[in-house]
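What follows is a set of structures for review.
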Structure P
Amino acid sequence: MISDAQKAANAAGAIATGLLSLIIPVPLTTVQWANKHYYLPKESSYTPGR
């Protein structure tokens, strides 16, 4: 049987996990977003990569 302390710890862990979805990421500028996500394939450019 699970003790009351263990139930409370499990509930706290579940609540903490659920609250993680509410964290808002730090906004990126357009240049920061492009540096992080944009990739130019080698077929489209003289110099391949990021």
Structure Q
Amino acid sequence: MAGTTVFGYAFWYLGELFGFEFFGCFLLSSIGSIAGVWLGWRVAQHFK
């Protein structure tokens, strides 16, 4: 859950830095959220 929030917000912020509008930031945030889920899954597998 934390990875989804952190990566989603970070990718949204990157979109704003590059000058994207709402939809572009939304798409980047979605990609960041997916990356956060994947990273959380990898960490959970490591500590399993």
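FYI, it's all coordinate maths here, none of it is from the lab. Being a predicted model, the structure only gives us computed values, none of them experimental. Cβ atoms are built from the backbone, for glycine too; each structure is taken alone.
The table below lists the values:
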quantity	calculated
Which entry (P, Q) yields the derived value -15000 for helix-only ellipticity at 222 nm (-39500 (n - 2.57) for each DSSP H run of 4 or more, over all residues; to 500)	P
FRET efficiency 1/(1 + (r/R0)^6) of positions 7 and 31 (r between Cβ atoms, R0 = 30 Å, to 0.05) - highest-scoring structure of P, Q	Q
Test item: volume of the Cα convex hull per residue in Å³ calculated as 126, pick one of P, Q	P
